[in-house]
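Take a look at these structures.
Only the coordinates and a few stated rules stand behind these numbers; no lab work does. All values reported here derive from a predicted model rather than from experimental measurement. Cβ atoms are built from the backbone, for glycine too; each structure is taken alone.
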Structure 1
Amino acid sequence: MQARYGFYLLGDQALVRWGDPAEKRHLGAFAAFVAAPDQRVNQLPYFFDTGLVAYGPLRSRPRDFAAFGLAYGSYSGDLRRAEEVQAQTDLAIGVQNWEMTLEWTYGWTVRPGLLVQPDLQYLVNPGGNKAIPNALAIGVNVVFNF
């Protein structure tokens with residue numbers, strides 16, 4: 001039996017602080033890398049994301065945040081080779097290679113315990129398939145804390 005392994009690296013750092021220190025307003029950067037390299041088992045063996053978050057971007061909105069992020073995943077070489085073989089006989093089969101998402105969001109603290117977060121994502125190679133056109137996704141996250 002072969003061992004299955006993987007690892008996860010995460011970093012989060014405040015870069016610049018502003019305003020009253022009690023408000024904890026600042027610009028932060030984050031990055032994460034996930035690897036589960038056994039490509040016979042893992043469809044997406046390598047994935048990373050990174051971005052910037054401004055906490056309290058406006059003096060009048062110290063509990064809000066604005067963020068930009070990028071996520072990238074690379075599909076398994078074993079999966080890609082299997083799909084290439086299938087694609088020779090079935091032209092409807094796409095070959096998955098990589099995909100990427102660019103995301104912009106703003107977290108609006110309406111009141112303590114209620115956050116509304118509109119989100120805009122641009123997906124490049126959705127599903128890892130170049131045959132699928134790039135896509136724009138728009139959403140809203142509503143969070144209630146009791």
Structure 2
Amino acid sequence: MKDSKLTEKDSKLTEDERQRVEQAFADVPFAKLLGIEVVEMERGVAVLRLDVRDELRQNNGIIHGGATASLIDTASAFAILTVLEPNQTTTTVDLTIHYLRPLVKGRAQARARVLRAGRRVIVVAVDVLDEAETLAATALTTYLRLN
């Protein structure tokens with residue numbers, strides 16, 4: 001896929017694309033371990049959520065930054081998957097996160113959006129909202145196409 005701007009008409013996934021994304025998500029045991037769930041998928045966008053649970057807390061009672069980072073990275077990967085051809089793969093090369101507020105209860109929701117899908121590099125922005133829909137973290141991540 002060359003650089004592209006998605007129109008609203010292009011945002012819906014076909015049934016085959018949706019099944020491919022759902023199967024890919026089912027094949028990620030780490031996401032299951034953390035309890036990450038898919039909320040919404042469309043072309044270039046993925047919304048995932050994570051319940052704040054005791055197993056994910058650090059000693060101060062807030063969700064561990066690594067759990068938040070994993071939610072961000074997973075949401076990014078699935079936003080990207082919606083714009084890749086079936087035989088293409090990517091890997092994360094950079095992930096910059098700004099933690100703005102602690103996640104202490106309820107659900108965290110990450111909304112990842114592909115900003116640019118170039119021939120080699122894909123850039124994604126992610127916002128993480130807490131239960132009150134307050135911005136808790138924001139991230140910018142870069143992926144490299146491998147094939």
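Quick check on the output: -3000 is helix-only ellipticity at 222 nm (-39500 (n - 2.57) for each DSSP H run of 4 or more, over all residues; to 500), derived from one of 1, 2. Which one produced it?
On the way: 1: -3000; 2: -7500.
Label of the source structure: 1.
Given a value of 45, 28, 26 for Cα extents along the principal axes in Å, point me to the structure among 1, 2 it was derived from. Computing Cα extents along the principal axes in Å on every structure in 1, 2 gives 45, 28, 26 only for 2.
Just checking, which of 1, 2 has the largest value of relative contact order in percent (Cα under 8 Å, 6 or more apart)?
On the way: 1: 15; 2: 25.
For this comparison of relative contact order in percent (Cα under 8 Å, 6 or more apart), the top structure is 2.
When distance in nm of label points 7 Å out along Cα→Cβ at positions 13 and 85 is calculated for each of structures 1, 2, structure 1 gives the greatest result. Computing distance in nm of label points 7 Å out along Cα→Cβ at positions 53 and 77 across structures 1, 2 gives 3.5 for structure 1.
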